[in-house]
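Each structure below appears as structure tokens.
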Structure 1
Amino acid sequence: MYFRFHKEISAALIILFLLVIFFYFISKTLFVVFLIILTFTCYFFRDPERVVPLGDDILTSPADGLITNISEIKIGNKKYTKVSVFLSVFNVHIQRIPISGEITKVDYFEGKFINATLDKASEENERLKLTIKSKNNLIHVTQIAGLIARRIICDVKPKDKINQGDRYGIIKFGSRVDIEFPENFDLLVSVGQQCIGGETIIAQENKNSKSKNKRNYKKI
């Protein structure tokens with residue numbers, strides 16, 4: 001067993017560690033305060049392994065968190081289902097690729113920082129949207145900044161080949177991730193359900209149904 005953290009922790013970890021050592025000799029109160037901050041920072045940036053179910057016919061959750069909204073939308077002339085996953089400061093904040101394929105577009109939108117649980121946040125907040133071309137479909141995944149979250153990190157770019165369950169980004173601190181998929185997928189989750197990024201199956205393509213027991217799984 002080992003502990004893994006997102007690379008974005010590096011600078012903060014060094015600074016906080018030095019402050020903890022410094023205040024150990026200066027002030028016990030500040031030592032405890034910065035030790036708590038250091039502990040929470042490590043907890044926030046944790047990056048646990050996940051056992052990812054693999055398949056061109058399924059979409060796995062792009063993030064840990066609570067499903068706060070499910071709605072039907074239109075993208076062009078096509079009907080899509082949008083599932084919104086809200087990440088509190090206590091959730092793992094690493095985002096993962098929901099289906100294997102190729103990144104065709106990365107669109108960044110400047111915006112506000114209203115409460116990410118509100119549906120209008122997907123149109124008004126700062127956000128970054130990926131378009132993924134899988135074997136049979138176009139899937140959209142959007143990282144959305146929130147009331148506290150003020151920085152979106154995305155590590156992929158157009159033409160990148162990506163695999164289901166791959167880590168691709170992080171949002172600091174508390175946020176939301178939307179996944180949008182066409183109507184040929186059957187929804188397998190509901191509002192109020194907790195999701196595990198890379199493990200929870202959000203939807204399954206209805207014309208290519210397979211038994212869950214026959215799936216391959218990969219620890220990532």
Structure 2
Amino acid sequence: MRVYHTIIFAVLIFFRIVPSDVRAETIAFGVGEWSPFVGEKLHDKGLYSKLVAEFFEKNGFQVALEFYPWRRSLELVRSGTLPATFPWSFTEDRQPDFYYPKRPIGFLNDVIYYRRDRFPNGLTINSINDIRSKGLSAVGISDYWYQNPLKEAGIEYHEVSYDEQAWKMLALGRVDIFIENDVVGDRRKASVLQNMSTVIDRSEPFRRVPVFILFSKKHPLGKKMMDVWDARPSVN
């Protein structure tokens with residue numbers, strides 16, 4: 001019994017004398033469903049989730065992922081409730097509220113999805129201006145990078161909260177195009193539309209962009225986490 005009490009006493013003393021910054025801090029990321037990069041039911045919670053979690057755990061943090069709709073994740077980090085969210089592309093309007101690190105998680109391709117019967121010869125798009133000049137209507141998800149550029153260009157734009165709504169609007173011919181990452185889009189097209197997915201085709205990539213972890217400017221760990229992340233090697 002004396003040995004047991006001695007061990008307990010030693011453990012208590014350890015946690016009293018070891019500085020808090022030496023112990024592992026738990027950091028929570030606000031994320032959403034974006035297979036294969038992030039997903040609650042995916043192996044390791046997705047490719048990017050694994051990369052981010054392994055990096056921060058090797059640097060002394062305990063990592064937790066909290067799954068919400070993407071807009072909710074962004075707002076929780078904006079308000080400082082959570083310290084970070086990923087993956088997001090760069091937009092100037094987010095800069096006042098978020099730290100953008102120097103190092104991206106990776107690079108992704110955006111493509112244009114469209115109905116085959118609407119554009120039987122394919123569709124070549126190289127910019128937002130091309131969408132406007134062709135008089136195309138678009139559907140998009142709230143708070144995605146293209147939202148403001150499409151609106152500012154005067155393009156007919158239909159905003160939805162979930163990608164299921166976007167895919168169904170496209171398949172039913174209510175809009176001309178839907179912009180999405182090629183890897184995610186090919187998976188989600190098949191999952192959401194099933195047999196109807198064959199009516200949808202896509203363009204060649206028109207945009208290759210880095211995607212980032214966004215760190216909160218209002219959360220006390222936001223800047224610290226970004227500095228730790230930026231110490232990692234660059235991603236090509």
Structure 3
Amino acid sequence: MKPYSLILFDYDGTLCDSRQAILATFPPTFAHYGVPVPPLPELEAVVSKGLVMGEAFQVLNPALSIDEVNEWVTTYRAIYDQDAYRLVECYPGAKDLMEHLVEQGKHVVVISNKGIRSIETSLDYLGLTPYVSLILGDGSPLLRGMPKKPSPESYTKVILPHFDLHSGSSTLMIGDTSMDLQYANNCAIDSCWATYGFGDPEACRSLHPTYEISSLLQLKKVIQ
């Protein structure tokens with residue numbers, strides 16, 4: 001174990017169980033365009049890969065052009081932000097853990113490929129915002145022009161300077177998908193795989209996470 005001072009959390013499948021909210025938003029999005037919704041296993045497969053929503057729609061409906069993909073993402077997020085966020089729940093122990101980290105003087109960051117408005121709305125709704133020092137997602141002004149996870153640019157160009165840090169030796173990334181673990185590897189920081197989330201076990205283990213947890217409640221033992 002190491003005395004980590006900067007804790008990075010993915011959002012979906014790590015801090016919050018948003019599976020039902022995500023899956024509930026696909027059908028009305030497809031219906032909006034008069035396109036049959038794919039079978040549930042196909043929807044669950046794109047969720048488990050941690051794809052950004054644009055990539056998810058390219059997989060689910062390959063006939064879409066880039067402009068159409070962007071339009072679908074906008075429609076999806078509008079539907080999600082209006083109703084589906086209420087289906088999101090914190091994983092057990094999330095709020096107590098966040099409070100503990102702040103009391104211990106840790107800096108908490110939420111870094112996700114999800115739309116920033118959806119993340120902020122959900123964290124507010126669940127009462128987690130006061131414990132988070134920095135929230136980064138798709139559409140964040142600080143990330144404008146940068147590639148999404150697993151590119152390390154958000155870490156090297158935004159997160160490290162924000163906390164006036166020069167190396168990742170005291171940083172831990174917690175995430176549930178191979179996208180999150182690859183991000184940690186690309187950033188050269190330690191990683192913790194949240195096995196209870198959405199990720200594919202084989203893909204996640206192949207990236208050799210530093211730690212594995214089956215519950216957020218176990219994270220206190222990892223973070224000194």
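Please treat every number below as a calculation from the coordinates, not as lab data. These numbers were taken from a predicted model, which means no experiment stands behind them. Cβ atoms are built from the backbone, for glycine too; each structure is taken alone.
Work out distance in nm of label points 7 Å out along Cα→Cβ at positions 143 and 199 for each of structures 1, 2, 3, then name the structure with the largest result. Kindly include the intermediate steps, with their values, before the conclusion.
On the way: 1: 2.2; 2: 3.1; 3: 1.7.
Top value of distance in nm of label points 7 Å out along Cα→Cβ at positions 143 and 199, among 1, 2, 3, belongs to structure 2.
Using helix-only ellipticity at 222 nm (-39500 (n - 2.57) for each DSSP H run of 4 or more, over all residues; to 500) as the calculated read-out, with -11500 as its value, let me know the right label among 1, 2, 3. The partial results should precede the final answer.
Working: 1: -5500; 2: -9500; 3: -11500.
It was calculated from structure 3.
Give the label, chosen from 1, 2, 3, of the structure having the highest value of mean count of other Cβ atoms within 10 Å over residues 31-38. Mind showing how you got there, number by number?
Numbers: 1: 15.4; 2: 20.4; 3: 12.2.
The maximum falls on structure 2.
Using Cα Rg over 2.2 N^0.38 Å for the comparison, can you identify which of 1, 2, 3 gives the largest number? Before the final figure, lay out each step's value.
Working: 1: 1.09; 2: 1.24; 3: 0.98.
Structure 2 gives the largest value of Cα Rg over 2.2 N^0.38 Å among 1, 2, 3.
Match the computed value 3.0 of distance in nm of label points 7 Å out along Cα→Cβ at positions 79 and 167 to one of the structures 1, 2, 3, and report its label. List each step's numbers first, then the result.
On the way: 1: 3.9; 2: 3.0; 3: 4.8.
The structure behind it is 2.
Quick check on the output: 1.61 is Cα Rg over 2.2 N^0.38 Å, for residues 63-118 alone, derived from one of 1, 2, 3. Which one produced it?
On the way: 1: 1.34; 2: 1.46; 3: 1.61.
Computing Cα Rg over 2.2 N^0.38 Å, for residues 63-118 alone on every structure in 1, 2, 3 gives 1.61 only for 3.
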